[in-house]
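Peer 1: Next come the structures, one after another.
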Structure P
Amino acid sequence: MTSWFRRYLLPGFVFQSIIIAGGYGTGRELVEFFLRFGPLGGLLGMLLPSMLLVSLTSMASFEFVRAFGTYDYRTFFQRLLGRGWFVYEIGFLCAVLLILAVIGSAAGSFLLETFGLPYWVGVVGLLVTIGFLVFKGTGTIERFFSGWSFLLYGVYIFFFAWSISRFGGSIGAALASGEVREGWALSGFRYGVLQLSLVPAMLFATRHIRRRREALWAGALTGPIAMIPAILFFVAMSGQYPGILDRPVPANHLLELLGSRGF
C-alpha cells in the first residue's frame, strides 16, 4: 500500500469492511432504515444525514486521534471521557458478541443453503479466520481489510450492473415515482449514529496520518467510501419495491430473481 493510500483511503476502506459484515451486507438493514421510506426518500436519507454524519464525525475523530496519539479505542475514550471511559467498553463488548453471532450464523446458513455444506463449517471457518487475523496483528488486518474492500466494491458494482440490465425499467420507475415518506431524515440520522459507534474499532488504521489536513481529508472520504456500496445495493433493491420490504434477507431474494444464489 502506498503512503497516500494509507493516509487518505485506508481508514475509509477498513470502516467499510466493518459495517458491511455486521450491517447492510444482507440488505435487511437498508430496508429497515431507508427503503421503507420510499425509493427516493431512502436515497435522500443515505446521502444527507447518514453519509454526511459519518464524514463529519470521522473528521473530528481522526484529528482527535492524531493530536493525542490515541490509536486504539481504550486510550481514545480515556482521553475523551476520563474516568467514565469503561462505559463504552461495556457496550462495545456486547456489540462485538452480537456482531460475531450475526455474521457467524449468516456464514453457516449461506454455506448450508447454497452449497449444502454443514452449518458448523461456515461458523467455525469464519471464527478461525478472525482468530488468525487477530493473531497476525494490525499490519495483516490492514492489508486484509483494504484488499477485501476492493473485492467488495467489485462485487457490488457487478451486482448493480447486473440488476440494472435485468430490472432497469422497474428501478427507473421506482425512483421516478418520487415517493418520500415522512421520517426519512430522522431514520437516516439514526443509521449514521449507529455506524459511528464502530468508528473507535478502526482507529488503528489512522496511525499513518501525520497532519491535520490528512486527518480531515481521510475523515471526509470515510462517509462516501463506506456508503457507496450501500447506495448501489439500495438502487438495485428499489426495483423490487414494495414487495422486497417483507423479505427477511433481501440479498437472497434479489439473487434468486437473478437466478444465481451462488453469487
Structure Q
Amino acid sequence: MTTYNYSVGDLTDIPYSNSTYLDDFYTDDVYTFNIDGTSSINLNLHNITAGDDADLYLYQDTNGNGVFDTGIDQQVQSSTSGSNSDDSINYLGEAGTYFAQVHRYSSGSLDYELDISATTDAPLDTQTQPPNLLPTEVDGGTLFHGDALTYYGWVGDTDTADVYQFTLDSYSNVDITLTGLSNDADIRLIQDSNNNDIVDAGESQSLFASNSGGITDENISFSLHGGNTFYVQVYQYSGDTSYELQVAASSWI
C-alpha cells in the first residue's frame, strides 16, 4: 500500500476539489486540513469510475503532530457505500487538524473526485450553517403527479445533514414536510444549476427553505418546473434528532 498525501491547508466554506485516481500502486490518498473553530466538516467522494469502489474516512490528529499516523489518529467518521455510489461525511468538529482518507476498495485503477468544505457559525448566531456539498445520498427518481416519497433519518453532531434527490416529470406542485423532531432541524430545497454537486452562491436562495424554531414541523410548498433535478437537504440546527421527511408531487392545476 502506497499513500499519496495532499495538503489542503485551512478549510473554509469555499470547497476544495480534486479529481485524481487510485491504482495498484497508489491505493490510498490522504488530505490534511485544518479548521480554526467549530464547523461542519463536509466531504463528498463522487464521480467514482463505474464498476469500481472507493471508501471515505475522517480522522482527527490525535497526537497533534500534523502527520497522518495509522493506528494512532482517531477515526471519527466513515462512509463505505457500495460500488461507485457517492460517499459523504458531515461531521461537527472542533478546531484542529483532520485527515480525509480515500481508500481503494477494489483492485485496479479508478478515478474519483473529492470535495471538502467547512461551514461555520454565522456571525451573532449559534447554529452551524448547512453543508454546501450535494452528494447523491438518496435518489428518489422521477416524481409523477400523485407520487409521495417518505424517508426516515437522523441528523446530529456526527451526521449534520442528509441529502435527498428527485426529478420532476412535469410542472408540479411540490409539498415537502419534515416532522417527528426531538431537537431543531431545518430543510432547504436546492437546484444545482451547474451540476457541480456544490451549493454555489445564489443556488441556496434561488429556491426555498424552512427554518422554524424548536421542534416545530418544517414545510416547503411551491410549484416547480418539470425535467429538473432538485435536492432536499435536511440539516441540524442544534442537538441530535430523528425525523420523517415526505416529498409529494401533485398537479399544479
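Readers should treat all values here as calculations from the given coordinates under stated rules, not as data from a laboratory. As the structure is a computational prediction, the values presented were derived from the model and not from experiment. Cβ atoms are built from the backbone, for glycine too; each structure is taken alone.
Peer 1: For mean count of other Cβ atoms within 10 Å over residues 135-142, which of the structures P, Q scores highest? It would help to have the intermediate numbers written out before the result.
Peer 2: Numbers: P: 13.2; Q: 16.5.
Largest one: structure Q.
Peer 1: Related question: Suppose FRET efficiency 1/(1 + (r/R0)^6) of positions 55 and 103 (r between Cβ atoms, R0 = 25 Å, to 0.05) works out to 0.45; of P, Q, which structure was it derived from?
Peer 2: P
Peer 1: Tell me which structure, out of P, Q, gives 0 once helix-only ellipticity at 222 nm (-39500 (n - 2.57) for each DSSP H run of 4 or more, over all residues; to 500) is calculated. Could you put the intermediate results ahead of the total?
Peer 2: Values: P: -24000; Q: 0.
Attributed to the structure labelled Q.
Peer 1: P, Q: which one has FRET efficiency 1/(1 + (r/R0)^6) of positions 31 and 79 (r between Cβ atoms, R0 = 25 Å, to 0.05), as calculated, at 0.10?
Peer 2: Numbers: P: 0.10; Q: 0.95.
Here the read-out was taken from P.
Peer 1: Let me ask something else about it. Comparing structures P, Q by Cα Rg over 2.2 N^0.38 Å, for residues 23-150 alone, which one has the largest value? Kindly include the intermediate steps, with their values, before the conclusion.
Peer 2: Details: P: 1.32; Q: 1.20.
Going through P, Q one by one, Cα Rg over 2.2 N^0.38 Å, for residues 23-150 alone is largest in P.
Peer 1: Then there is this: Out of P, Q, which has the highest value for relative contact order in percent (Cα under 8 Å, 6 or more apart)? Walk me through the numbers before you get to the answer.
Peer 2: Values: P: 48; Q: 21.
Largest one: structure P.
Peer 1: Determine which structure produced the value 1.00 for FRET efficiency 1/(1 + (r/R0)^6) of positions 175 and 223 (r between Cβ atoms, R0 = 25 Å, to 0.05), calculated from the coordinates; the candidates are P, Q. Working shown, then result.
Peer 2: On the way: P: 0.70; Q: 1.00.
Value 1.00 for FRET efficiency 1/(1 + (r/R0)^6) of positions 175 and 223 (r between Cβ atoms, R0 = 25 Å, to 0.05) corresponds to Q out of P, Q.
Peer 1: Here is a follow-up. With distance in nm of label points 7 Å out along Cα→Cβ at positions 7 and 215 derived from the coordinates and found to be 4.9, which of P, Q does the value describe? Walk me through the numbers before you get to the answer.
Peer 2: Details: P: 1.5; Q: 4.9.
Source structure: Q.
Peer 1: Taking mean count of other Cβ atoms within 10 Å over residues 191-198 for each of P, Q, which is largest?
Peer 2: Working: P: 19.0; Q: 14.4.
Top value of mean count of other Cβ atoms within 10 Å over residues 191-198 goes to structure P.
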